[in-house]
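Peer 1: In the part that follows, the structures are each spelled out as structure tokens.
Computed from the coordinates by the stated procedures, all read-outs in this text should not be read as laboratory data. Quick caveat: nothing in here was measured; it's all calculated off a predicted structure. Cβ atoms are built from the backbone, for glycine too; each structure is taken alone.
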Structure P
């Protein structure tokens with residue numbers, strides 16, 4: 001158990017992007033390789049401002065591409081440095097090769113991705129497909145609902161990533177969170193220092209103790225690295241809960257792998273991740289006011305996927321409706337795929353899981369639209385095999 005220190009926090013009016021920058025400031029990284037891309041650019045602008053004011057001591061490294069930014073993160077991390085970067089959309093896609101390398105090298109890089117549509121066609125609005133396309137790279141993935149949560153989650157991500165030696169991606173949605181102002185409590189440096197110790201890896205690149213990293217291996221050795229990564233993911237489930245609990249002891253804002261809202265007696269449970277979850281909460285309240293038993297389960301941690309938590313949270317409901325702001329073309333909503341796999345793996349009866357795709361490309365999802373989704377699921381006996389689109393309601 002951590003003991004709360006005398007220092008507390010400074011309350012500021014911040015966008016989600018600026019909250020990310022203050023989280024990086026408080027995490028005390030040694031190096032921040034940067035390359036701007038809309039709608040992530042305000043993160044880097046704020047970091048540059050903090051550097052000019054003398055508040056940020058990390059080295060800001062400007063590079064020629066997002067691929068180079070991640071390559072620099074990996075090299076610095078393997079040398080024992082704490083690193084940070086941020087990106088979005090095409091930038092994340094350009095990093096794809098390096099994301100695999102970071103995970104395989106067991107480099108605990110922390111990166112924020114601002115969910116944005118992938119081209120073509122070109123767009124700058126919220127869509128979760130960019131980060132979800134990287135779900136098999138071996139990175140931890142957290143999905144945040146607010147500016148406050150992304151600040152808090154970046155700090156927790158460092159604690160988890162450095163404990164299990166896997167990189168972590170913290171995700172917010174373009175415009176709805178990245179560019180929206182809200183009050184944010186920025187923890188003071190002393191409080192963060194009590195929560196997040198300096199990064200001191202047991203193994204690192206050191207000219208005084210030469211060793212090799214990332215060389216060619218045999219099939220058996222490669223297999224062993226992947227099995228160790230899988231074991232680290234399993235350990236990360238425990239570390240995420242531990243970090244959320246300890247952070248709550250210091251700040252009063254505790255976190256877990258998923259969040260249930262008015263779910264205990266719900267006939268229908270909505271399930272979402274990211275900003276849409278806040279809209280779902282409003283819809284739940286309106287439906288409850290009409291006497292309709294609807295609740296919400298918000299998925300905060302996507303990798304490792306908390307399958308047992310999901311099964312427990314959804315088990316008592318008669319129906320589940322997963323709302324995805326993403327689409328795996330040819331299959332459907334990605335969160336729903338994972339939920340169905342988890343629920344379908346349990347023995348005995350299970351609730352039918354409806355798949356709804358809404359808000360693609362940044363289209364607004366209103367409380368009224370979520371209420372439509374809930375009513376549709378309540379009226380149907382079984383879900384169709386494919387996803388239900390907004391046009392189908």
Structure Q
């Protein structure tokens with residue numbers, strides 16, 4: 001009944017007829033071509049609205065002024081339903097999203113339309129993210145600021161993997177890597193004096209894009225630009241101390257040195273210990289008591305900063321273990337980033353649980369479910385939508401969108 005009342009009220013208003021001619025978005029003159037009906041899905045139910053229609057003979061496109069006025073342009077969902085679609089599309093599969101909309105709001109949107117409109121909204125958010133580079137209100141940092149960089153693979157459609165090397169037995173790949181930057185602060189301490197992440201301080205930005213910048217490139221890589229934008233939004237470079245945490249991958253330190261030469265670089269201690277555990281398993285077997293004894297001693301050396309002893313112990317196994325040989329290179333390359341006693345004495349975080357959790361929460365939970373296979377464009381749209389919502393920025397984006405309309 002409410003939908004019918006609203007429909008009749010809007011149809012009775014013909015003020016959207018602006019005369020026989022109206023300027024087309026292409027810049028030429030469009031002519032009035034009568035009133036055209038179209039059904040929209042609203043939070044009140046379906047609305048079939050009859051709107052003034054203008055057609056441009058130059059670009060051969062038509063438009064309805066009322067659609068823009070009501071935020072209906074470019075689709076068949078009202079702004080309220082589009083926002084609902086964005087919410088469910090960022091959280092669950094498109095099939096589940098369609099079911100939730102019907103069960104919770106009585107709104108009928110097919111899974112295909114949930115996919116289409118959630119991705120459309122994600123593309124808008126991704127475009128908005130590229131233009132929004134000024135420090136955001138309430139994001140100023142006055143103590144220590146952290147950036148965490150990492151990557152995680154997501155399953156892709158076959159056509160997105162042509163010619164890409166991977167870890168499958170035949171050398172092919174089943175995934176593409178999403179690179180993620182997480183930003184946060186940790187200026188409070190627990191009862192033992194250890195840094196604690198400040199509530200509500202975590203933000204994310206991610207996409208399937210390259211982090212490599214060649215010497216001959218005239219601009220930074222796409223992901224380096226993403227990291228730079230997130231750092232600007234979080235006022236990272238004006239923090240008293242800047243810290244970048246990573247898993248020790250060379251691309252992370254190359255990017256960090258280029259963008260933030262004064263930042264403190266720290267290898268996440270969990271990752272360092274994971275490498276040591278891999279050596280222990282390779283030598284003694286995962287279930288062996290000797291493996292637990294050996295790795296416990298290495299953890300202690302790492303925690304206490306006895307790096308020479310740690311390196312010697314791992315190198316002593318290199319002759320018989322490929323994992324040990326790899327670990328020697330890893331430890332040697334990242335030695336300066338593993339001075340944990342010094343970092344902890346300064347009150348710095350030495351674990352990248354935030355970015356690890358970000359890879360799971362922002363990417364894995366939504367995009368790595370059984371049976372999912374993504375296109376690059378579809379994945380990037382949903383990643384942008386999900387990061388925006390998890391970072392607490394969706395309301396600001398929506399208000400900018402409404403003002404633009």
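Peer 1: Out of P, Q, which has the highest value for volume of the Cα convex hull per residue in Å³?
Peer 2: Structure Q comes out on top.
Peer 1: Of the structures P, Q, report the one carrying the highest value of distance in nm of label points 7 Å out along Cα→Cβ at positions 48 and 256.
Peer 2: Q
Peer 1: Moving on. Thinking of P, Q, which structure, once Cα extents along the principal axes in Å, for residues 144-239 alone is computed, gives back 52, 35, 19?
Peer 2: Structure Q accounts for this read-out.
Peer 1: Still on this structure: Thinking only about mean count of other Cβ atoms within 10 Å over residues 80-87, which of P, Q has the largest value?
Peer 2: Working: P: 25.6; Q: 21.5.
Ranking P, Q on mean count of other Cβ atoms within 10 Å over residues 80-87, first place is P.
Peer 1: The value -0.61, -0.83, -0.90 for log10 I(q)/I(0) by the Debye sum over Cα atoms at q = 0.13, 0.18, 0.21 Å⁻¹, for residues 104-151 alone was derived from one model only; which of P, Q is it?
Peer 2: Of the structures listed, the value fits Q.
Peer 1: Oh, and also: Work out the source of 2.4 here, i.e. which of P, Q gives that when distance in nm of label points 7 Å out along Cα→Cβ at positions 112 and 384 is computed.
Peer 2: On the way: P: 3.9; Q: 2.4.
Considering all the candidates, the number was obtained from Q.
Peer 1: Same structure, new question: Tell me which of P, Q gives 4.6 when you compute distance in nm of label points 7 Å out along Cα→Cβ at positions 96 and 216. List each step's numbers first, then the result.
Peer 2: Values: P: 2.6; Q: 4.6.
Going through each structure in turn, the value belongs to Q.
Peer 1: Ranked by distance in nm of label points 7 Å out along Cα→Cβ at positions 72 and 312, which of P, Q sits at the highest value?
Peer 2: Q
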